[in-house]
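Pasting the structures here.
Just so you know, all these numbers are worked out from the coordinates, no wet-lab data involved. What you see is a predicted model, and the numbers here were worked out from it, not measured in a lab. Cβ atoms are built from the backbone, for glycine too; each structure is taken alone.
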Structure I
Amino acid sequence: MGLLSRWRQSRARRLAARLAIDDAEWREAAWPYPFFDRLSEEEWNRLRRLAAEFIVSKEWSGAQGLALTRRMQLEIALQACLPILNLGLSWYDEWVGIIIYPGDFVIPRRIIDDDGVVHEYDDTVLGEAWEGGPVLLSWFDDPNATGDVNVVIHEFAHKLDMTNGATDGLPRLHDKMSVRAWREAFAPAYEDFCRRVEAGEETLLDPYAAEHPSEFFAVTSEVFFEAPSLLAEAYPPVYRQLALFYRQDPLAPSAAA
């Protein structure tokens with residue numbers, strides 16, 4: 001860890017201590033998300049500390065007149081920090097902004113097709129992560145409003161994907177991990193999944209994962225934390241690579257059990 005990262009970490013700890021968030025408030029924020037129940041008491045306490053440091057280290061904004069509340073920040077921070085629980089806050093160092101919208105929102109798009117024709121359209125989204133820029137998230141008072149989609153984990157998985165440069169489904173791997181092993185797990189799984197979606201089959205994962213390898217990584221990351229047995233059933237090698245990357249194994253026996 002570099003000098004700047006250590007300074008940021010020390011500053012975040014000092015500022016986080018001033019938030020004075022008690023355990024009851026954290027538990028209330030975690031209650032709508034049953035996947036937190038698998039954490040041991042030690043992991044839960046570390047997650048709380050990490051989430052508090054995350055809150056004070058980022059710049060939070062409400063869009064379209066949305067008034068941010070501490071409850072919103074707690075819910076988002078807990079989910080955003082779960083993937084980096086055993087990685088550390090430095091994995092989110094390269095950007096600072098979080099913008100929260102009241103529900104889904106529209107982003108104007110402009111693309112040029114293979115014939116050079118420009119197409120402009122409005123894209124309605126639940127979230128978006130910008131390289132080097134902010135994370136945009138939708139907020140719903142009812143967490144079930146987005147169905148099986150976990151917008152927070154999805155978009156923060158994109159941020160982790162960006163740590164290796166291009167947003168291509170390959171994050172910066174740890175020293176003892178193999179790029180070759182990662183590709184051997186993800187490439188055939190992605191090809192198989194795309195084939196199933198194109199054939200109109202019912203899939204265990206959100207069909208949106210077929211849009212791009214980066215979306216496959218983000219969606220499998222969601223499922224890894226929310227419904228790990230589904231991912232382990234569908235694509236065991238992908239599950240194993242994610243367990244190595246996140247340094248977590250949601251299917252392992254937990255002290256919380």
Structure II
Amino acid sequence: MYINLKGHLLSLQKPIVMGIYNVSPDSFYTESVEQVLPKTVDIIDLGGCSTRPGGEIASASDEKQRLQQGFEQLNALYPNIPISVDTFRPEIAHWAVTEQGAAIINDVSGGNEEMFRVVAQLQVPYVLTYPHEGNSSDMLFFFSKQIASLTRLGINDIILDPGFGFGKTLEQNYEIARNLSCLQTFNLPVLVGISRKSMIQKVLGTTPQESLNGTTVLNTLLLERGAHILRVHDVAEAQQAIALYEMVMR
């Protein structure tokens with residue numbers, strides 16, 4: 001299994017790590033770019049508008065300004081690492097790909113016609129998120145409809161994200177985690193983003209800063225259930241989890 005990053009095929013035969021770099025001032029977990037992103041990270045996910053529950057939605061102009069600064073930093077420090085732009089705004093996605101060199105569009109909204117047209121025009125991989133309340137059956141139905149719409153437009157590089165933490169109850173998050181392997185029916189890459197989220201804190205009684213161990217445990221279980229991409233704040237720890245998982249599976 002591969003994704004096409006502007007002509008370069010990135011293999012997903014072995015799971016990979018997407019490192020989070022948020023330039024939004026109200027992100028729930030923030031560190032400087034060089035603290036959280038080692039040079040060995042596979043993909044960097046750059047976000048300029050916090051999507052945490054209850055967070056303030058930045059204006060399009062503020063999001064663009066923040067992303068501009070982020071792209072400048074990342075392109076200087078990590079010129080050879082592909083960047084994913086984390087945005088739900090089609091116009092921001094288009095600008096990020098055509099003017100800033102983003103290689104992937106990561107859309108937590110679940111998509112709409114305008115965003116799908118942008119992705120079809122740009123022909124870049126698209127992270128399709130299930131952002132609603134529901135269980136794994138609801139998720140499968142949603143993905144079936146959206147994938148059909150995307151493929152009709154000629155979009156082939158689709159990455160599925162179950163949307164942990166978006167609109168779901170605690171029980172629904174864990175039911176989807178338990179049944180993540182059901183996504184293998186689509187034969188598409190699966191991205192999971194549970195890093196330091198409230199679904200961990202509510203069970204363990206921790207803060208985001210105290211939730212690294214819980215993140216690693218859940219990421220390992222999700223690898224067993226077919227995750228291809230771990231979207232995380234803590235890259236080195238995720239890479240270690242993958243290395244040990246690969247050793248066991250070998």
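Can you rank I, II by Cα Rg over 2.2 N^0.38 Å and just name the one with the largest value? Please list the in-between numbers first.
Working: I: 1.02; II: 0.93.
By Cα Rg over 2.2 N^0.38 Å, the leading structure of I, II is I.
Rank structures I, II by distance in nm of label points 7 Å out along Cα→Cβ at positions 101 and 221 and report only the one at the top, that is, the highest. It would help to have the intermediate numbers written out before the result.
On the way: I: 2.0; II: 4.0.
Comparing I, II, the top value of distance in nm of label points 7 Å out along Cα→Cβ at positions 101 and 221 belongs to II.
Can you say which of I, II returns 17 when relative contact order in percent (Cα under 8 Å, 6 or more apart) is computed?
For relative contact order in percent (Cα under 8 Å, 6 or more apart), the value 17 is produced by structure I.
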